[in-house]
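Input: structures, listed below.
Nothing in this text is a laboratory measurement; each read-out follows from the coordinates by a stated rule. This one's a predicted model, so the numbers in the text were calculated from it and none came from an experiment. Cβ atoms are built from the backbone, for glycine too; each structure is taken alone.
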Structure P
Amino acid sequence: MNGLSIVVTGVSTGIGKAIARVLVDRGYRVFGSVRKGSDGESLAAELGTAFVPLVFDVRDEIAVTNGAAKVKEALANDKLFGLVNNAGIGVGGPLECLPIESFRTQMDVNVTGLLIVTQKFLPLLGTDRSRKGKPGRIVNMGSIGGKLAAPFLGPYCASKFAVEGISESLRREVQLFGIDVIVIGPGAVATPIWDKAEQADTSIFAGTEYEEAFRKFGTYFVREGRKGYPPERIGETVLKALTKKKPKVRYSVVPHAFTQSFIARLLPKRLVDRSFAKNLGLLYKA
């Protein structure tokens, strides 16, 4: 081990687990958050003594505070090398019909939870000037959905657009302490999340005028997701963001990146609107 410590949230499966594995393999001590103690025990058995589980839900301020206290004790008076805000969920559906509680949960986890975790760990990263070592870095997990909003992903895209804004404001604030903030913006990543998406209950949207378009979108979304990058690709990019001498402020890890960037930034938005409408059956009929 190189003696440097990194906190990663949401490591039970998928991208978070891959990030933890990449960092442990490169000699870092990883404190990884899980919501179930049993998940933490399984990961500790798999990744070895360099992995230390933290049990908290990012929405639970008291539990996150306790997790930060555990890391503080382990660090003694050293600074935390990095914080990776990876924990998140994805809520989908037509916004007109979406239960408000579902939208609230999406924002609570992906946005408010991210801020709770960040506030609790910032002193360890360097806002507490009494700590020894170089200031740490924060890596926030964004998404292509934070730049290009697809229909039926309104809650998720809203949360990821918010992550982009929070990251930019925070980066400009905490430069006072030498702390950097970097966004990773993945596209499709091949994880078990697509199995969950395929099995999700969408019956509340049955009988609405969006039903058929939503079904088409779901089929396409799951198929393309399973073709995505392996999650270790994201882990390697996180490592680069944490260690590169002069990192970018944002790393896009997107299959067919030029095409996605072209759609998101260069095509007229009305043209993109019509393309979605034509492909999904959302064209207006008088």
Structure Q
Amino acid sequence: MPGTAIVTDSTADIPDELLSKHQIYSVPNYVIIQGKSLKDGIEISRKEFYESLPAMDPLPTTAAAAAGEYQQLYETLFQRGFQQILSIHCSSLLSGIYNAARIAAQAFGDRVHVVDSRFVSLGLGFQVLAAAENALSQPIEHLVGMLAELRKRVRVIAMLDTLEYVRRGGRVSWARARLGDLLRIKAFVEVKDGKVLSLGEARTRRKGIARLLELVRQLGPLERLAVLHTNAEQDARRFLQELNIKLPSEPLLVNVTTVIGAHVGPNGLGIAAVLYP
């Protein structure tokens, strides 16, 4: 039995086959629709969620799993023989997930180490995968240091089809002031230092996708890549074809999880990447 268990949450967007392959334990968060709490990715499919989202009134909200759910998982993993747990989660500036895990960890002293990834989606997920790939061979202190270095090379950039969902969610201050016609622009955002920052906008989707391609090419050689979308699979596949770059591993194509999508809206397109050192 390996010494260190790797735990994350559903905002990491890691495909099920990779969670299974690397023995990563993922705690689902919740999307709340018409007052009903549904486990992210389990009790409602991503496709179903995005197809229904534009007609939902009120808009869905989201919630982190409770600290008790993390505590229960940590206890189970120790009972299975793990010596330590590395629990890696989405940006503490964007969600209460990290704090829930941190509170749960207090019951276990220094046996549970909770890390704020400062990212969402595969910006978090690539950190989790790197930790899992090295968990058998490296002590937890090395894993924590490795993640701190890796974070410097992670980029998450996206084009939103509308600012409506970001604005209504109220978590992104610069989006609150953009009303009227500006809601019809294609906004570019980047997750940096745990926050969502504006990278400007494009007037049409076609121009927006062209700019996104340009932004990705400007990043230079990539070690890992995921093309992210919110129920825009055809655009995502075309984007990947047009990007046409060589990578050391197969790029991921991911329909972003509902808990993120509730704040982004449908038809978004973006990337998560790890730059070469």
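Please compute relative contact order in percent (Cα under 8 Å, 6 or more apart) for structures P, Q and give me the label with the greatest value. Working shown, then result.
Details: P: 18; Q: 22.
Comparing P, Q by relative contact order in percent (Cα under 8 Å, 6 or more apart), the maximum is at Q.
Given a value of 0.96 for Rg/Rh (Cα atoms, Kirkwood Rh), calculated from one of P, Q, which structure does it belong to? Let's see the in-between values first.
Working: P: 0.99; Q: 0.96.
Source structure: Q.
Using helix-only ellipticity at 222 nm (-39500 (n - 2.57) for each DSSP H run of 4 or more, over all residues; to 500) as the calculated read-out, with -14000 as its value, let me know the right label among P, Q. Here the read-out was taken from P. In this comparison of P, Q, the computed figure 14.8 for mean count of other Cβ atoms within 10 Å over residues 220-227 is attributed to P.
Looking at structures P, Q, which one was distance in nm of label points 7 Å out along Cα→Cβ at positions 108 and 124 calculated from, given that it came out as 1.7? Show your work: numbers first, answer last.
Details: P: 2.4; Q: 1.7.
That value comes from structure Q.
One of P, Q was used to calculate distance in nm of label points 7 Å out along Cα→Cβ at positions 52 and 228, giving 3.1; which? Here the read-out was taken from P.
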